[in-house]
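Asks: Take a look at these structures.
Quick note: the coordinates plus some simple rules give every number you see, no bench work behind them. The structure presented is a predicted model; accordingly, all values stated were derived computationally and were not measured. Cβ atoms are built from the backbone, for glycine too; each structure is taken alone.
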Structure I
Amino acid sequence: MSNLQLALPGVLPDPSVEWVWSDDFDEVSDVKRFEHTTVMRDEVVRAIAPRVGGVYVDATLGAGGHTVALLEAEPKARIVALDRDPTAIRVAGERLATVSDRLTLVHATFGTLRGELDALGIDRIDGLVADLGVSSPQLDDPERGMSFRREGPIDMRMGADGETALEMLDRLSDEELANLIYEYGDERRSRRIARSIKKALAAGELRTTLDLRRAIVRAVGPARIGGVDPATRTFQALRIGVNRELAELEALLGALPDVMADGGIASFLSFHSLEDRLVKRAFAVADWAPLSKKPLVPTDEECAQNPRARSAKFRAARWLGREAVE
């Protein structure tokens with residue numbers, strides 16, 4: 001076990017596991033203990049290869065797995081970790097207090113990275129990792145309303161501000177909702193689904209995530225045996241829309257030339273084609289040198305241990321900066 005692991009209370013001997021869910025809510029109060037397995041941990045560390053004195057950004061702190069991995073790889077590196085979820089920031093602040101001299105936590109969306117670095121007096125960074133997946137604690141918490149597997153409010157926000165999914169459903173017209181579901185969920189039956197959702201909303205029958213799933217099933221029918229749940233694509237689309245996930249990613253990708261030091265590594269873990277396409281396009285210009293021709297994917301062993309890693313694609317590229325001009 002490394003010195004860093006010994007210094008971090010609650011970190012388990014397996015470095016890929018950050019902390020463990022507890023059903024004892026009297027003990028955990030508002031800070032819920034949960035298990036979240038870091039996706040492609042070793043691949044991220046190998047790509048970024050942190051060095052002594054380097055400054056690195058974890059753009060999606062979550063449960064802190066990639067931050068811990070980078071600090072373990074180079075204890076004399078500095079990490080700036082962002083997250084739009086105040087709970088993630090609060091829990092990480094408690095968990096990682098012993099390395100606070102090397103870690104700066106920022107409650108912000110990663111699309112505002114340049115401004116956040118300016119506020120910290122940081123001009124350039126040596127590396128960045130952004131895990132674009134929704135964390136297990138967010139998916140598994142029914143109060144977040146991101147999953148139809150447990151009943152909860154139709155919220156879907158990663159942070160604590162902005163409109164909820166229910167408010168967005170009320171604001172959008174039938175056509176706007178159908179377009180959102182089609183664009184962000186690749187759902188061909190989006191018009192039928194949108195009409196059914198708006199009908200349920202008008203009838204006062206849309207209060208929880210299970211109500212939302214029922215409205216979707218009424219439009220498209222139940223899942224086939226062994227198939228994907230019929231609500232999956234629509235829930236994904238609504239979550240992306242509520243959190244402006246693609247707009248935030250585009251803002252981050254656009255800011256990279258202004259924040260990366262020459263030779264610095266930017267890396268992204270994406271979990272659906274919309275994200276991966278944006279990252280691939282950004283890395284295709286002459287200023288970037290991708291570290292691999294195709295995205296890396298998790299090993300079979302990792303997928304067996306963590307099924308939520310199955311759809312992950314990892315892309316990393318070196319910022320050439322002045323080298324590209326010369």
Structure II
Amino acid sequence: MSVEFEKDRSPTGRGAAEAGAAPAARFRPVPATRTPLQSAWRELKRAPMTAWFGLVVVAAYVVVAVFAPVVAPYGESEVVGNQYESWSERFLFGTDQLGRDMLSRLIYGARNTIGIAFLTTALSFLIGGLLGLMAAVLGRWPDQLLARVVDVLMAIPQLIFALVLLSIFGASVINLILIIAVLDSTRVFRLSRAVAMNVVVMDFVEAARLQGENLGWIIAREILPNILPPLAAEFGLRFCFVFLTISALSFLGLGIQPPTADWGSMVRENATLITYGDVTPLLPAGAIALLTIAVNFVVDWFLHKTSGLKDER
């Protein structure tokens with residue numbers, strides 16, 4: 001904590017003598033400025049339980065995905081037992097149709113599914129966000145051209161369109177990321193263009209144009225900082241949709257291909273166990289549902305914080 005020197009305003013001379021021996025100066029403490037880490041911790045302490053639950057779950061998933069080779073008891077595609085072995089001390093969640101450990105497949109599936117979904121979402125935001133900002137700034141025929149192309153792409157159901165394109169170009173990881181990123185970027189384009197249109201009419205943007213600043217400088221320094229909160233919240237929502245799309249494609253056989261572990265394909269490969277009352281196929285489905293709920297809790301809290309609404313006490 002810093003201090004500030006302040007002169008004493010008490011009367012001097014005979015008045016001071018009558019008032020007593022007042023000090024000539026005193027120090028007044030001034031609160032220190034909070035660091036970004038302290039401010040973040042202060043906001044976290046005030047976060048609701050749902051946000052804490054979401055943050056803990058997301059953090060746990062990230063740790064498991066990053067340290068999958070260390071956490072998993074067996075290899076990703078290692079055959080360690082017989083087909084469809086029951087839950088035991090050796091195989092906590094049993095084995096799959098080839099005798100691979102289900103727990104290890106779940107752990108490696110977190111790395112593959114979450115990693116690919118994150119890369120796909122980031123690429124879709126790079127494409128859709130950049131085009132949306134350019135359309136808002138340029139206006140006129142570039143805006144109309146991009147908007148009409150996006151309308152055409154959005155008119156086709158995304159899952160069906162992805163299935164057709166993957167059937168044509170092949171179901172490799174690169175094709176999966178590129179196709180879903182391009183299709184999902186249409187939603188990002190609509191949002192980024194809508195929020196940027198409210199900023200480009202502001203006086204400070206017009207002043208930057210009159211100063212001769214180029215398009216990249218205006219987007220990066222004037223527009224983007226003012227639309228980051230809705231884009232950040234949309235990133236979380238888009239991640240959930242991309243995550244579910246990849247799982248659905250894997251369940252249909254055109255997503256992440258075996259022997260790579262993926263939660264969607266794990267549900268399909270072990271679905272026959274449900275007819276015998278075994279809940280093992282529900283484990284990857286539950287992992288998908290839990291992560292989706294956790295991310296939505298965090299996004300809801302973030303939207304509430306950035307909206308300017310105050311908590312009711």
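Asks: Could you tell me which structure in I, II was used to calculate relative contact order in percent (Cα under 8 Å, 6 or more apart) as 20?
Replies: The read-out comes from structure II.
Asks: Comparing volume of the Cα convex hull per residue in Å³ across I, II, which structure shows the greatest value?
Replies: Greatest value across I, II: structure II.
Asks: Between I, II, which one scores greatest on distance in nm of label points 7 Å out along Cα→Cβ at positions 57 and 257?
Replies: Looking at the calculated values, the largest one is II.
Asks: Given that distance in nm of label points 7 Å out along Cα→Cβ at positions 137 and 161, derived from a single structure, equals 2.5, which label among I, II identifies that structure?
Replies: For distance in nm of label points 7 Å out along Cα→Cβ at positions 137 and 161, the value 2.5 is produced by structure II.
Asks: Another question, if that's okay. Supply the structure label, taken from I, II, corresponding to FRET efficiency 1/(1 + (r/R0)^6) of positions 89 and 217 (r between Cβ atoms, R0 = 41 Å, to 0.05) with the calculated value 0.10.
Replies: II
Asks: State the single structure among I, II that was used to calculate helix-only ellipticity at 222 nm (-39500 (n - 2.57) for each DSSP H run of 4 or more, over all residues; to 500), giving -21500.
Replies: II
Asks: Of structures I, II, which gives 1.05 when Rg/Rh (Cα atoms, Kirkwood Rh), for residues 121-272 alone is computed from the coordinates?
Replies: I
Asks: Where is distance in nm of label points 7 Å out along Cα→Cβ at positions 169 and 265 largest, in which of I, II?
Replies: Checked I, II; max of distance in nm of label points 7 Å out along Cα→Cβ at positions 169 and 265 sits with I.
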